[in-house]
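Structures given as structure tokens follow.
Read the figures in this text as sums done on the coordinates, not as results from a lab. Since this is a predicted model, take the numbers as computed values, not measurements. Cβ atoms are built from the backbone, for glycine too; each structure is taken alone.
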Structure 1
Amino acid sequence: MKGTEEDLGLIPLTLAEILNFTSNNPDIDAQLKVSYIEIYNENVNDLLSSNKKNLLIRDFKENGSKSIIIPDLTETLVSSAKEAYDLFNKGEE
């Protein structure tokens, strides 16, 4: 998923592609927020905040659409692939 510095993996390539696409298309008004979670043994942990462990997952319905939310999850607004990749590396620590 991460890859190496010479051969980037799926996550960094996807982040770069999304940010390049949105920044090169003036008709698109978008913001990208990055979160990074670990789900292990039915526990949800926020990898961007060391004190947010075993978070709860909630059902969320809006306009007839159903999704899930994790209320206390860290979300960070990024404007470049480097910012997003730096957060990814922080979560890996």
Structure 2
Amino acid sequence: MVSPHGGLRISGRVRDLSLSGCFVESASINLERGTQVEVYFQTERLHFRVAGNVTVLRKGNGVGVAFLSPSARLARQIRELVKELAERD
């Protein structure tokens, strides 16, 4: 995850991914609600970024991010990633 205005990079594990957002699990995240971020997704087949806003902060655990109007292309990539992750479970 990247804060585009602050240059801050945070690595974490994505949980609860949906078309509207996700939860990024990381003990090192300490962002305020409303902070604009970019979430970078990388798997063997997919690599893309989605802009979003922090909507939930759980100190020491992570943040919830609501995606900001992803384009049709990004929405398709998110659906592909959701499907790929569901197939792994």
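With helix-only ellipticity at 222 nm (-39500 (n - 2.57) for each DSSP H run of 4 or more, over all residues; to 500) coming out at -6500, pick the structure among 1, 2 it was computed from.
Among 1, 2, the structure yielding -6500 for helix-only ellipticity at 222 nm (-39500 (n - 2.57) for each DSSP H run of 4 or more, over all residues; to 500) is 2.
As an exercise: percent of Cα pairs over 16 Å apart, calculated from one structure in 1, 2, equals 49. Which structure is it? All intermediate terms of the calculation are to be shown ahead of the outcome.
Details: 1: 63; 2: 49.
Going label by label, the one that fits is 2.
For which of 1, 2 does distance in nm of label points 7 Å out along Cα→Cβ at positions 21 and 37, calculated from the coordinates, equal 1.1?
2
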